[in-house]
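In structure tokens below, several structures.
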Structure P
Amino acid sequence: MDCTKDNRIVMTLDAGGTNFVFSAIRGGKIIVEPIKYPSNADDLDKCLHNIINGFKDVEKELDDIKPVAISFAFPGPADYPKGIIGDLGNLPAFRGGIALGPMLEDLFGLPVFINNDGNLYAYGEAIAGFLPEINQKLMAAGSPKRFKNLIGFTLGTGFGAGLVIDSHLIIGDNSNAGEVWLLRNKFFENLNAEESASIRAVKREYARESGIDDASFEPKDIYEIAIGKRNGNKDAALKAFNHMAKAIGDAAANVATLIDGLVVFGGGISGAKDLFLKTLVDEMNGHFDKLDGSKMPRMAVKAFNLDDERELSAFLEGQKKEIQVPMTHKKVSYDPLGRIGVGVSKIGTSEAISIGAYAFALQQLDK
């Protein structure tokens, strides 16, 4: 699906616990300067009116051009296909279940599509980001290998993900596919993965390794300490990111074992990729101990760090060769190296979510 050549317009919303940001997209590009309203997270009436007013403001900016749909990311839990938002931690006004999608459809006379940000991030990367970028590089390198599946992880306040299989966004029967934050924690068996794969994990581990009670250092501060740009405990800073990298790598290996596709990371913490991506990929390529004392690979395929030039080159090269077709004079191309690529978003998390929202709406309309 090439949404960059589609002339239809979709109105969008980036919903957070503090602010709602509204815009419109055509051809995969934002065409309305973002319009911001406070979320009024504790007041349902104000919250809903701000959502309505935000979309009305976008409509005015479009003049007489009619949008074809509304599509946006909204926090869960939710029944996304029905547009019903459930009990939200950062938007408590929605507790008890609010039929947000049906309300907007009735008011604007447009189909409304709601997903979570992890889903739309992954879909945007699959449509116009990491997946087509890697496939283009494989084609340019003369490789017969192509990818159709992608796992998009978001790293920030929480640990989220979206799954795309053969161009289809996997939502799940209960709108709960990709809830990777609930995987088991590599380091603490009674905790979920997010406790070691988020902003609070980096802050906690830095404070613990430094032997201080103050966990007020933000990941940006800890990153600058780790690279020597700021005074602090450099060893503790490096260990904090190392802890996070191994926890995320463990979770990513679990998901990649099921999905078998490219892996891309977005979100605020992904900006520190030079501190954690290599360790993360090494964790994915780790080994299990066998009862006879030997070891076996953690995954059936090898993960390559595509932000490393040498690994990217080896990934693109593969082991391509031609083999003879038995009982014929024909030969076929063959690449026996089972591999997946791991990298960080080049288009940016926010843009990927916007493109995902746009592409998802068009895909649903074209069914």
Structure Q
Amino acid sequence: MTNYKIAAIPGDGIGVDVTAAALEVAQAACAGPTTLDVTEFPWSCDHYLETGRMMPEDGIAQLSGFDAIYLGAVGWPEKVSDAVSLHGLLLPIRKEFTQYANIRPHRLLPGVDGPLKAEAFDILCIRENTEGEYAGAGGRVHQGQEGEVAVETSIFTRTGVERILRFAFDQARARRGKLASVTKSNAQKYSMVFWDELTQKVARDYPDVEVTSYHVDAMAARMVMAPESLDVVVASNLFGDILTDLGAAIQGGLGFAASANINPDRNAPSMFEPVHGSAPDIAGKGIASPLAAIWSAAMMLDHLGETVAAARILGAMEATTAQGIGTRPGQNTTSEITNAVLQAL
């Protein structure tokens, strides 16, 4: 029997509902010789209001012994500033566990009517996850004064850029052999030219992969006008963040947007999360779609090596949406969609 230790952080808002749904489906898909031993952590904005911290000082140490981390959602701006919640929980976990590869799949599930004319596309976005524009380097001086200055410095290291590029090239090699590298090197003549140069360098080790470099504005247009032409897309932290929200939109909305924060070296746990946020306006109403969360759980099982269980979940999701269940926001309750997926399993 294989037993995986999972750290569950439901977090804020609808994160509580969708985490319960996702883990219920994951447990069902693993029924038999594989079990998930789930430990839940109450770290959230409410936890911050009670303790002054999003997670305890030894939070990273507590998580380090788990095989994977499952995160529901982080943030409740009316209670706690996003600058506090994200930098107090999500970003430290990504950085401390070197989860440098953020993976977000974008494709239409059966029965989902996307906003584009394209009937089918399958894009895998790879976002650099630990440095770049979100490195946190910078500061503010003369705060509140007329001469106040704010500086946000992007950090791009040779190690950081090359490792995410190699990860993306590997994904392209395992899929359809096409990679799109995204920068803005016509305007950012240091960091993005650096990225383009490393893309060309790494490409020499992957002669079987067709690589094309795009400026981020051109890529945004291509994702709308010709999404079927794309396979694997790799971008910096900021550009990847923006493009993957666009990817979620063309696949039917954020309710379908799954993600994985991967430590490819596997010397620390990886983290899996839907990217729709905490949606405070519908929190506790039982109407949030759990599909993105369930998809993220499938990605977790796949990363753990439970490829059959992961494939079963994706098949059950496809069977559910093909029946017209969960294809539009507010169409079905959280429990209705969850039960339909469980029935399909």
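Source structure of the calculated read-out (semi-axes √(5λ) of the Cα gyration tensor in Å, 30, 26, 20) within P, Q: Q. One of P, Q was used to compute distance in nm of label points 7 Å out along Cα→Cβ at positions 195 and 235, and the result was 0.8. Which label is that? The correct label is Q. Across the set P, Q, relative contact order in percent (Cα under 8 Å, 6 or more apart) reaches its highest value in structure Q. Of the structures labelled P, Q, one was used to calculate distance in nm of label points 7 Å out along Cα→Cβ at positions 131 and 243, giving 3.5. Name it. Source structure for this number: P.
No value in this document is a laboratory result; all are computed from the given coordinates. Everything numeric here is computed off the predicted structure, so don't read it as measured data. Cβ atoms are built from the backbone, for glycine too; each structure is taken alone.
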